[in-house]
Structure I
Amino acid sequence: MSSPFLQALAQPRPDPGGGAAAAHGAALGLALLEKVVRLEQQRPGREEKSGFPWHDLLTRVRKAAEGLARLQEEDVRAYDHLARARTKGDPGDLAAALEEAVACPLRILHHAREGLDLIGEVCAFCKPHLVSDLLVACELLGAAWRSAHHIARANLPLMPDRSERENQARELAHALATAETAFLQVRAGLLHRQPWL
């Protein structure tokens, strides 16, 4: 494992953990999407012929990737805050830490979903031989938001306020359901465009 993040992830310590790994997985998907966008953008006259704003899309993909990099770091801080709050035993601090321990993976889920929306935009305009890379990106993003959902959900039982716990559970379930619906639609569009022998 040459990646510093993967080396850190493999260590027998609490952080980085599953939330940061989910953000990293989504970043991998966005890196593949960026590759496709840059390849299409390099084609002579491509933007003018297709009428598709490749340059603008590249900016949006990079912005989404930067957001995921920040969330990867935020997740480590959120987990550290939660661990310290549990040790300290201050109910107010623990409630704030738990709120962030659920909110950060939820933000990762939303960012991964945003990446899926970007794939959906590219799908109709890229060359058919690049669709397989978009399918891999789609699967990575799907795994990322499902993983982020698991991490957020794992922290819910620790919330002392039942009403807040139930509200967060509903929000998480809704976010996952809408992401899954979008995922199936985008993947179906990609599979429809994939060339077959």
Structure II
Amino acid sequence: MASTGTASASDRLLQAAGELFYAEGVHSVGIDRIIERAGVAKASLYNTFGSKESLVEAYLHQRHERMRARVAATLAEATTPRERLLAVFDAQARQVAEPGYRGCAFVAASVEAPPGGAVGRASHDYRSWVRSLFVTPARELGVKDPETLARRLHLLFDGASIAGWMDGDHDAAAEARRAAAELIDAAAR
């Protein structure tokens, strides 16, 4: 059970949901397990989030914000567009190497989500943000076709996430970074 301390019921629910959803999957984890782990009444979940789908959406929003912070910290060290493109893979490499890494939470949640719902929207927003991490520096780099370069880098990013999780390849993001450097350099010629 999660520590009740001074955390609000909302915070405890979100923490419990985040731990369980990421480790076991959104659809395999029932509301009762989340409530038990959070140490709150069932009414707290429905009063705070309204539905499991809204709780999943809040969980994904929290994951997105954590990734934003991770990437922002890494991007702060980059000074050129090329370095910013590669820094995304550096942030990913740190994430893939973390104990308990289970791949992209947005992919996992989207697999079983009904189309057009809150989970799909949260996942779309996340993926659009990831793509922007590549498009903007590619434009600044002055490559001929920044959108194509960004798409290819995004595909590498996705592949590294899957290989890091499904293959247990903790070097996948570093390898994707090396491939990205080659793509960037070829596009910049």
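A short reminder: the numbers here are calculations on the coordinates, not readings from a lab. This is a predicted model, so every value here is computed, not measured. Cβ atoms are built from the backbone, for glycine too; each structure is taken alone.
Between I, II, which one scores greatest on FRET efficiency 1/(1 + (r/R0)^6) of positions 98 and 130 (r between Cβ atoms, R0 = 35 Å, to 0.05)?
Details: I: 0.25; II: 1.00.
Going through I, II one by one, FRET efficiency 1/(1 + (r/R0)^6) of positions 98 and 130 (r between Cβ atoms, R0 = 35 Å, to 0.05) peaks for structure II.
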Q. The value -24500 for helix-only ellipticity at 222 nm (-39500 (n - 2.57) for each DSSP H run of 4 or more, over all residues; to 500) was derived from one model only; which of I, II is it?
A. II
(Q) Matching task: 0.45 is the computed value of FRET efficiency 1/(1 + (r/R0)^6) of positions 34 and 162 (r between Cβ atoms, R0 = 41 Å, to 0.05). Pick the structure from I, II. (A) I
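Between I, II, which one scores greatest on relative contact order in percent (Cα under 8 Å, 6 or more apart)? Intermediate values should be presented prior to the final figure.
Working: I: 28; II: 20.
Once relative contact order in percent (Cα under 8 Å, 6 or more apart) is tallied for I, II, the winner is I.
Given a value of 2.4 for distance in nm of label points 7 Å out along Cα→Cβ at positions 74 and 170, calculated from one of I, II, which structure does it belong to? Could the numbers behind the result be given before it?
Numbers: I: 2.4; II: 1.6.
Going through each structure in turn, the value belongs to I.
Work out Rg/Rh (Cα atoms, Kirkwood Rh), for residues 58-145 alone for each of structures I, II, then name the structure with the largest result. Before the final figure, lay out the partial values.
Details: I: 1.16; II: 1.01.
Across I, II, Rg/Rh (Cα atoms, Kirkwood Rh), for residues 58-145 alone peaks for I.
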